[in-house]
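Values quoted throughout were computed directly from the atomic coordinates according to the rules given, and no laboratory measurement underlies them. This structure is a prediction, so every number in the text was calculated from the model and none was measured. Cβ atoms are built from the backbone, for glycine too; each structure is taken alone.
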Structure 1
Amino acid sequence: MRTFEQEKDLFFIDSSAYDLLQDHLKTTVVCPKDEFKGHILYKNFHVSNCHRTWKITDYDYVIVARPGWYEELPDEMQQLILSEQRRTGSRLVLGDLLITQHYWRSLSEENQQKLIRLYDERIEDIDISGLPERFQRLHGQYPEAHGGNCFAAALYGVADESFLLEEWVHSQSFLDMLERNNFRRFDRATKDSVLVFVQEGVVVHACYVIDDEYCFNKSGQTFFNPWHIARIDKVIADWDDCKVMFFCAPDKLDQLVCLGIDDKQVA
């Protein structure tokens, strides 16, 4: 079951908020930004993706507090922390609501899941009938845990191994596995090939080509990003600031499909 459950609350604040809160920080750990970014406990997928820490940059300190600490603060201090979370862009803010661990644990399981679904990526309503069952059964399914990314989804298409779906795969590991499966650069896409999207020399996305219209895709590493079958042209449009490379196995080259990709898009 998907959850926002964590052992502690994390609150991102700047130095001016730190000065105002000092009298209330005597029983909490407060990590300077640089220490927090390298902290082994707070770099795990669940914490990072619940808060969306990669998008939180404009802060100086992180308050690490036990559940319930926030609710015990005076109202003006609660409003200060809420304002800081809204300013910094923490995902655990919903309008005027700060989703603390105390609040999360006060909800029924049904309402917890309703809250999480508010953040879910919406996918296109498309006709997937006639496509391979191994992709149909995953279409629109949300993982229960964070981690599985686009490279893992593309490699599932290549290797047909379900355990790959939950992996967080780095770009070089992804390219190495394509090579081990005899996938090579080619100048056109084919059925059962892989589209690889490159930005400023860095591989940033990939999807698996099912046929001349559809691919198997996952937009990100969070449990808000479902595995899904997507139209190839839509994925290319979503990543239109990237170059596209094609990887396929030699035994697939007799199954050429035309994707209508302009040559200037090809890396």
Structure 2
Amino acid sequence: MWLTTHCRIDFQVGLPTPFIFMLRPGSDDRQWVAEDALSVEPAVPVTEYRDTFGNRCQRLVADPGPFSIDARARVRTAASAATAPGAPFVPVPDLPASLLGYLIASRYCEADRLGDRARHLVANEWPGYDQVRRINDWIRAEIAYRPGTSNVPVSALETLARGQGVCRDLAHLGVALCRALTIPARLVVGYLHGLEPMDMHAWFEAWVGGRWYAFDPTQAEPRGGRVAIAYGHDAGDVALFTQFGPSLAPTAMTVSVERCD
């Protein structure tokens, strides 16, 4: 399916402020970016680089006053989600070296403190995909999805204690529980066609059966129509924007995803 994506973020800048944005999706084996455009107002120089995860990062310094950044793309992506019940667990010695970092605890995914809970949850499941599906279903049933309730990243243990969270928080818990079982897992930020309420979205992916599979505890069934913008260990790696200087919140943010087959 073809999707057009759009994200606009507005700020009121008090001092010259350095920013790093992640707003441009990249092409890979699961999505093809046919065209994309990024504009800033007022115009300032923008440079782009790729971080250690391969994410496209835009770097600039915003001048004092109103400032906005607008990103649009036309992307071809799968209309349905890939699933693989029974896909096997991959032993650590057989994992590509590039995936080993997705096994360890990180700032928002305390995998080293969730081993007993993770093993209890999946005790009756076949190692691999079925374990991750069980984790995803458990989070959906036990942790309430509450859009708009958190403006700052919350860790897996905090989400577990609160019993609710935004999409990013639920994904952190999924990542941590998978890593506790020695299953590589990562956080993904991007767009989801048909999301209600519409906003930027986060989900998690787990490596089983020799590839990444997407899991989303905010949705009742596996869904396609996803456009990934950034991947990382947790929210610290995939922020849509990072500023340097006094704290600065957006004055407005608009997100849309439309089908354009």
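If mean count of other Cβ atoms within 10 Å over residues 70-77 comes out at 19.6 when worked out from the coordinates, which of 1, 2 was used? Label of the source structure: 2. Highest-scoring entry among 1, 2, by distance in nm of label points 7 Å out along Cα→Cβ at positions 22 and 134, is 1. When helix-only ellipticity at 222 nm (-39500 (n - 2.57) for each DSSP H run of 4 or more, over all residues; to 500) is computed across structures 1, 2, the figure -8000 traces back to 1.
Thinking only about relative contact order in percent (Cα under 8 Å, 6 or more apart), which of 1, 2 has the largest value? Comparing 1, 2, the top value of relative contact order in percent (Cα under 8 Å, 6 or more apart) belongs to 2. In this comparison of 1, 2, the computed figure 0.55 for FRET efficiency 1/(1 + (r/R0)^6) of positions 78 and 166 (r between Cβ atoms, R0 = 25 Å, to 0.05) is attributed to 2.
Which structure, out of 1, 2, was mean count of other Cβ atoms within 10 Å over residues 86-93 derived from, given a value of 18.1? Working through the options, I get structure 1.
Starting from the value 1.5: which structure in 1, 2 was distance in nm of label points 7 Å out along Cα→Cβ at positions 190 and 230 calculated from?
Derived from the structure labelled 2.
Assuming 1.01 is Cα Rg over 2.2 N^0.38 Å as calculated from a single structure, say which of 1, 2 it is. Structure of origin is 2.
If semi-axes √(5λ) of the Cα gyration tensor in Å, for residues 62-117 alone comes out at 36, 23, 13 when worked out from the coordinates, which of 1, 2 was used? Going through each structure in turn, the value belongs to 2.
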